[in-house]
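Multiple structures are listed underneath, in structure tokens.
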Structure 1
Amino acid sequence: MKIFYKLLLIPIIFAGCAVNKNIVYQPNFVAENYFLFGQEAMLQNDFDSAIQLYQKAVEADSDNIYLKETLVQALALKAYFDESANSDVIEIGKKFCEDNVNSEKIYTLMAESYRVEQQNKMAEECYRKAIKIQPTMRNLTAYYLFQQNTKPPADLKLLKKAIKLPWDNEQMVLSIAELYSKIDSVKSFEIHNRAYEKWADEASLAPLLTYYEKQGSQEKVLELIQFHIDNKRDLSEQIKTYMIGRYFLLEQYDKILENKNLCFEVGTHDILKYLFFSAVRNNDLDIGIKAGLAIEESGELTEEFTPSFYTYFADLYLNADNYNDAANYLIKADDINTIHSYIFEVDLSKDLKRKAKMYELLLQYLSISEDKSKANYLLGIFHTEFEEKKIALDYLDQLSESFINENELNLMVALAYIQNAVDIPKARSLLSDIKGMKISTNELIASLLMGTEHDSIAYSIFKEEIKTNPKPDASTFT
């Protein structure tokens, strides 16, 4: 509850202590000078000097209520940071009240200081007097909170009376709505709705988003945020990013593309990623390229994300039949395993159009690459997939052992040699370079041959392994 008291009292204190030359009750010349010097001290956060100057202003014009209120407000501000000053608020406030100063502000601030000092009887008396002089949203709500903390349940009539007063302070209205949420969720929702209709800002929007989130109405949450944005109302980057992120999770890529200007305006790495991948999903080349370039320029590409990002970038150009740019982005992707996964992401045997595109891309990739090794490997695997054995071997034979070992391609290349030429010695040589294998080279080769037209070779290798290995892998016998 402490946070509610801060919400209630800080506006009183800071509003009262702000520099204000348009004084409601104009003091005499001497008092006014002290008052203005006090305001200057407040600007310098010199509370002690300000309090001394306000005291002199009161002494110079002892009948001016506004000066007395300002002094008590300054003391309350000091007490906000230093609770020991609450005794000064009480002492000076009592003196003014004994002099028949009838001030709602002074009684409200005294009530708060009594509350902090745990003098609950005096705090309640001051709350009652403040409300009697002038009931406000602030003092009614503060008294409600006081009751709730000291002798619950609090009198709900206080909140009912408070919410019927003029809605001049958004923060107060939202605080009351939050208090209602604990006792009457329907009333709380009604107040929040009315508050948004009146102020239409993020402060009044956020509670509604929380309400619908708790109700599980994700569509309503997104609808409200989108409505707010469409009406060109200010909104934090956090909520904008939240909306775009939710659209992405719900695969509403069209919605993200409709908000492309918002995404570029926010310009964070996360929101640009959502835009980029939405463009990829919808094959929107222009937006995808613009978002991709923005991501590149941001300098926030992580090492883990870079390879996959560039393969998606390449795919945008591929879909536009721009093979040169697509190949250039494959070069940027660099990681051979990521590129391999991209090339064979779909079953090319069932998509002949994409197969033709991929082949053209790989040829272009080979053409412009300074180091041909990666392109040779990918083309070798590509032709292996389609049983074009001689062409596959032409590419595979160009791979160096160092390239294969450095990129940990031993298993894939060994399998390709088995599939294309049943080259057992070559496969054995490649597999023997793999470190930390739990099964022997023979066992692995035989396993690769099983289920092919070379079962007899697999059997003979298994048989040899059983003779020479006293503890063959369990799969050897299955």
Structure 2
Amino acid sequence: MRTEILEPILPGDYPDPSILRVGSEYYLTFSSLQYRPCLTLLHSSDLTHWDFVTHCFNDFDHDIWAPDLVEVKGRFYIYFYAEQENWVTWADHIEGPWSQPLPLDIPDYIDPGHVVDDQGQRYLFLGRGMRVKLSDDGLQRISEPEMVFPVYQIDSREDIEGDFMEGPKLCRRGGWFYYTFATGGTAGPATGHRVVSARSRSLEGPWEFSPYDPVLQCRSRSEPWHCKGHGTLIDDPEGNAYLVYHAYRKDRQLWGRQILIERVSFDENDWFYVDSAHPITTAALPQTIQFDFSNGIPWTLRSFRNHDLTRFEAASNTLRMQGRGWTLGESEPLLMTVNEDDFQIDVHVKLQGEVSAGLCCFYNPEHCAGILADAQGVSIIRHNRVLARHEGTGEQLWLRMELKQLYLRFYVSQDGRQYQKINNVIDISGYNHNNYDGFLSVKPGFSVIGKGQAELSDLTYRSKARRKQK
């Protein structure tokens, strides 16, 4: 393991992370929510540089929450919660193929966390301190849910979103089972969400809460990262321990929950604590992405709700995309995950049929903004409604969307060199969960609306301050 780890280890919206070490390699997944394809798997050898492994499946009928990625006897499993049910998918190789999700008949309880006891019995721990036994193959529930973990009490003088015990993660280390979970609410007050830890010699208890609880918490609104929670304890091959978790960047909740990491140490009584004497390094670099579609749609682009592959025709630097719906909110746009307050996206648009196409920043179907070109002109969209209309642009043109300090600006060009600003500027700073629910994030991307298709080419993304990933 290298001595320097950069954080966020994954900048942008990667909520509810689940991380697994196999030998010297790390694998990670996160909540898909309403984005498709589902259950993206990433790989790293150093907890800093991450590359794409696979999407477990292309589409799923429900939002996917709080996955737990585990390996048992050489087979990989992901347990997750969706639509009042807990599910499992599995594969003999991390690259797949992954099975179709199987319901486990465990309604009502969220956030499954898998663990195996000393006798080889498999369990899922769930929100609110609940637990069920699993069959030997991990694909069936074989007991009724039972409460086996004590309620953690938060001092009533603290400001929290809610007293919600969620995200249980369990691991075995040095003769102890360590149980970490989140509570205090995922969003809301900056200091509410937190990581709490307990331990026991046996999964039957008794459980003892850590003297360092909460082991991780934003203590003040002045801190750079708010709502720290959903932590997983993990080690490297040398035995160094870390806590991987998510958090919102201060005053930038719109970019979603980003994955961070803290070094932890163990005291003389085997309780772990965040090692503030050895902080993680932060770094940021500009980034330019010229999208290449030679091998299909890059993994960094995902659709909102429905990823219909028959809708796309990809070749080199060009993506042909069929229209969907009649508004930006209905269009199931193709979106990317970002973490920047300053970026620029350019695209060359050719229209075929009764369509409009362009660029957007999308939170949800009701709260989105962008620029859409049609054969007669361009429309500026705010809150999924036309804010302004500008006539006379033709069936092909270049569009530019620029974000500076959360002000969204739009430009058009007839030649891709000289751009004219359209002076309808939109403030997107309020596009976040605390205002509009959903635990989503703002994602820039591409949209095609109506009957027909658009050819999008020379798609380029430029940022001014982001650490480059593999």
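Each value in this text was obtained by applying a stated rule to the coordinates, not by laboratory testing. The structure displayed is predicted, hence computed values, not measured ones. Cβ atoms are built from the backbone, for glycine too; each structure is taken alone.
With Rg and Dmax of the Cα atoms in Å, for residues 272-431 alone derived from the coordinates and found to be 17.6, 65, which of 1, 2 does the value describe?
Details: 1: 16.6, 51; 2: 17.6, 65.
Going through each structure in turn, the value belongs to 2.
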Tell me which of 1, 2 gives 3.0 when you compute distance in nm of label points 7 Å out along Cα→Cβ at positions 112 and 248. 2
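Compute relative contact order in percent (Cα under 8 Å, 6 or more apart) for each of 1, 2 and report the one that scores greatest.
Values: 1: 5; 2: 13.
Comparing 1, 2, the top value of relative contact order in percent (Cα under 8 Å, 6 or more apart) belongs to 2.
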Work out which structure the value 78, 25, 22 belongs to, where semi-axes √(5λ) of the Cα gyration tensor in Å was derived from one of 1, 2. 1
For which of 1, 2 does helix-only ellipticity at 222 nm (-39500 (n - 2.57) for each DSSP H run of 4 or more, over all residues; to 500), calculated from the coordinates, equal 0? 2
